[in-house]
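Laboratory data are not the source of any read-out in this text; all were calculated from the coordinates shown. Remember, predicted model here, so these are calculated numbers, not experimental data. Cβ atoms are built from the backbone, for glycine too; each structure is taken alone.
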Structure I
Amino acid sequence: MIIFTTNFGDISIELDVEHAPVTAKNFMRYCKEGFYEHTIFHRVIKGFMIQGGGFTAKMKEKPTHEPIVNEANKGLSNVFGTIAMARTDAPHSATAQFFINTANNEFLDHTATTNNGWGYAVFGKVTAGLEVILKIEEVKTTRVAGHEDVPREPIIIEKVTIIE
């Protein structure tokens, strides 16, 4: 269990180590290193998702470890309240950034082992704090340094607590 203490409230996340072991271990590594502390939710799209885990409040991207293998083919679905890895167009490019689904987004699930079909790897779910993600989803956004859907006021992950 991971608890993100944000300036909007706490979000508790349960990792699915059984179905997404590589992804869950990668996320836990970043948590243990304190990487996510003082990062922001830098992309918020109402009715879709909130994304974080890579930028400081000044929109400076943090350096990451090497990308991990995409585990979107393990059977987990991008439904409301799940957490998944963000990535580039390359299927196996996820590092630290993640997103929390604020809707059922099954179109992000794995359909084929092609660039377009790989999908986005779900590795856990929000077990408490759903009201916090819904509150975050309501913020006003803008464009900052070439990034769209950036909250006007920083939504900061202030502290990460690991409960083993």
Structure II
Amino acid sequence: MSTHLSIDQIIDTVRDLDGSLVVAPAAGDADFPELAWGDAFFYYAPDGQMPRTVQPYGTVVTKNYPDDGSSDLDPAGRWRVNIHVDRATFRELTAGQADAETGLDGAEASVIDPATPDVVLPHPVYGSAGWIAVVNPGPATADMVLRLLRKAHDAARTRYARRH
């Protein structure tokens, strides 16, 4: 992919996955807190019902949250996709970058500004739990983001099958 990825492209890709549920609260949606309006949350839910005891496997956020402002998402046109990945994938994607929990990944880790677009980074808050983040995915990350969302969906489906 040689272009920037849009939020709609991400949502459409996830919606096309078997058993997926995209929860995208709109302004005024009384069932969700105002802070969630405009964002999207991705679940494996073959019954079409939002799981109450399972975290999403991916999200798109369009604004800073109270404990998460380092990606500078408040300016117009800035947003971030977040994806839960397995440990090996997390290590592979973030090798040489500062670890979100300890601040170090070996002696010579580089610290990349979490507001940098089109770069795979540990999630600024949930990196230690295996989440990666990409601000405004573009030519360098678009294909990878879609591939990782499919992989995260498959992992969520496997967890669902084990529970049911």
Worksheet item: Quick one: helix-only ellipticity at 222 nm (-39500 (n - 2.57) for each DSSP H run of 4 or more, over all residues; to 500) came out at -7500 when computed from one of I, II, so which one is it?
Response: II
Response to the item:
When I, II are compared on volume of the Cα convex hull per residue in Å³, for residues 75-122 alone, the highest value belongs to II
Worksheet item: So FRET efficiency 1/(1 + (r/R0)^6) of positions 11 and 147 (r between Cβ atoms, R0 = 25 Å, to 0.05), computed for just one structure, reads 0.70; which one of I, II is that?
Response: I
Worksheet entry | Value 35, calculated as relative contact order in percent (Cα under 8 Å, 6 or more apart), assigned to which of I, II | I
Fill in: If mean count of other Cβ atoms within 10 Å over residues 19-26 is computed and equals 17.0, the structure in I, II
II
Fill in: Structure from which 47, 38, 33 was derived, Cα extents along the principal axes in Å, options I, II
II
